[in-house]
Structure I
Amino acid sequence: MKIAFCLYNFFPYGGLQQDFLHIVKECIKRHYDVLVYVMSWKGFQPSNMKIIKVPKKGFTNHTKNKNYSKWVNNDLKLQNVDCIFGFNKMPGLDIYYAADTCYATQKKSYLYKLLPRYQHYIKFERSVFSSEKKTLLLMLTDKQIEDFTSIYHTQSSRFKLLPPGISLDLKWNKYFNIIKKKFRADNNLSDKNIVVIQIGSNYTRKGVDRSLIAIANLPNTLKKNIIYYVIGQDKIKKFSNLARKLNIEKQVFFLGSRDNINVFLASADLLLHPARQEAAGIVLLEALISGVPSIITDVCGYSSYILHANSGILLPFPFSQEHFNLELKKILTNIAVLEIFKNNAINFSNTHDLYSLPSKVVNYIEDYVNNKIQITF
């Protein structure tokens, strides 16, 4: 079997990109040929897949995406692949992996909707989800299915709801306590210090500013013990200036992308993720299986897992900074609650399927190709 994967850009730390790698590795494990179309690839390039660099043409992102789609679809006519699998919305896909929210449900002004950018994204989204299409749709959450169906009236038979696919390497084990102790010693942290982490690129969308404000509003006796690590790609100037303005800059560390996320998860006392928008939020489940309590917004697609596990606090929509401030204070002044959330997270991760996404996705690819062959003959 020969499978073509379409992904605009690859960088090593995005949730979508990690899912892509796990799925491709599962395909290779089953001895399938893999082509990957990208405009850019940052980081290590595995040798057991063919990476095809697509020319990056255009001054705007939507123009580049449009030209990417045209170039890829022309090239695919020469490749004789069995399945075209997309991680971005574009015409011509056999299967789409929905790691994003429904663009059409986002609130935009009338004038914005007249812009070429908006028209492009709506056109490409419609090319995947329209009831006139046959693309198989692999979804991460029920909320995504509801949103796309409400706009495009997509047939329910085309949707397949996936389990999460969190790496077992992040699962809590007895060695976490050793890692945590070493981390604190290496970073000169005392027993009084509380390690708070936030993980994810695009700081505004993930709500880093909200977290900074909440930390700054803690009582001084509590605030002075907070160590806040922000991990992920973005420009930090705006946020470091805010930390300075709030007089907490000495307790805030912007670390950029990291390869040792497992160390921070093993060492953290609390995860913050007050996101403004999040289709799924794989970091929520990474924290869950690592036994890290969390405070998150309920707009996150995977927030239901935190609710069912009773491993953290959900901030309801519409977001209230005052409410977030209060919940952060409450959880940090009650160590017993943190311990309960931690134990609940560990128990949940031991009794629920949070790991099988890659194998389920490749099963769907196999089913799709087999059905196509049967129809052909």
Structure II
Amino acid sequence: MKIPVARHISTIVPYPPGKPIEELEREYGIQGSIKLASNENPLGPSPRALAALNDALSRLHRYPDGSGYYLRQKISRKYSVPFDGIVLGNGSNEVIEFAIRAFVQPGDRVIVPEPSFLLYKLVTQMVGGETVSIPLRDYSIDLEGMLAAVDDRTRVLFLTNPNNPTGTLLRKAPFDAFLAAVPPEVLVVLDEAYIEFARDDDTPQGFDYIHQEDPCLLVLRTFSKAYGLAGLRIGYGVTNPSVATYLNRVHQPFNTGSLSQAAAIAALDDEEFLSETLRTVWEGMEYLCREMDRIGLNTLPSQANFFLIQVPVDGKKVFEHMLRQGVIIRPMNAYGLPRHIRVNVGRPEENRRFVKALTLALDELSRTD
């Protein structure tokens, strides 16, 4: 291609999507695979959301509500947050893009924990910004280190709570002190994609900080995880309305569909499904951690629906061996953790199958390495 491309675009390494399960089964000659790699809801979608989808099908000839009025109204009332501070996205990852496009210019800096969600770096590079990565401390976000990295070129700072891929939490007192110390010209993005799974009362809930006078906080949430709507791509951000007005200037019209909005509204009312999801994840996590301890593998305590397992060989080798058994997990090589794998909790039968497959994979690898 002869069209000139900016260097900050040509050097991007695209986010690595997984292959469809059907294609993996065809490629490896297997059937009945289970996927424990993408932190999805093991129970499927909310039943109320499915019913709402069915009701909305007859209106597909109409454009969706570009303002997302009813969904924003539901979020505002449920969480007591300002209606005008709610911004909907095609997944919460799109709201990440809004924040960076609105506030980061070429040469500006974005501070991120390392490792964390890969998209923070990717979108920063898309706009010609510079990423400043602060290593985790004992697998947790180093708030002091991130604060020390702030300078006059810093525009956005990302925190993930619980962190992905480690599942570790921030604590209220350190977070409060951190937020108070961040200069008002820096936007703090608190990504709470997995906050529903957290059981520790000493972790901050982002919505509690939205009504403070300082508008430097944007809280992200998603319907992809706890509510089981990953395939509909619907998420949102909540912030001070003065910040939201700029986020709304950089997104496309009709960026969330009518089916997504209808399903999300219904899912917010499905407390029974959410409770069952949390119970399934928490019980499954306890079982899997006990089994890893029995096998002799170290795990990192997690407050999300996934956890890290330290393995004695390269994680990609474990991934390949388990894939041949029809069990899909995530190696952590791309996150700088080559001796770890990440696994999300599945249904009880899937968890048992995972343990069996991992045991077999490690046994085979121990005899070949």
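Derivation of every value follows stated rules applied to the coordinates shown; laboratory data play no part. All figures in this text were calculated on a predicted structure; none of them were measured in a lab. Cβ atoms are built from the backbone, for glycine too; each structure is taken alone.
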Inset, instruction - Looking at relative contact order in percent (Cα under 8 Å, 6 or more apart), point out which structure of I, II has the largest value. - result: II
Inset, instruction - Please state which of the structures I, II yields 23.1 when mean count of other Cβ atoms within 10 Å over residues 257-264 is computed from it. - result: II
Legend entry - For Cα extents along the principal axes in Å computed as 71, 50, 36, the structure of I, II it came from: I
Inset, instruction - Tell me which of I, II gives 22.1 when you compute mean count of other Cβ atoms within 10 Å over residues 185-192. - result: II
Inset, instruction - For FRET efficiency 1/(1 + (r/R0)^6) of positions 89 and 361 (r between Cβ atoms, R0 = 25 Å, to 0.05), the calculated result is 0.10, so let me know which of I, II that is. - result: II
Inset, instruction - Determine which structure produced the value 16.6 for mean count of other Cβ atoms within 10 Å over residues 137-144, calculated from the coordinates; the candidates are I, II. - result: II
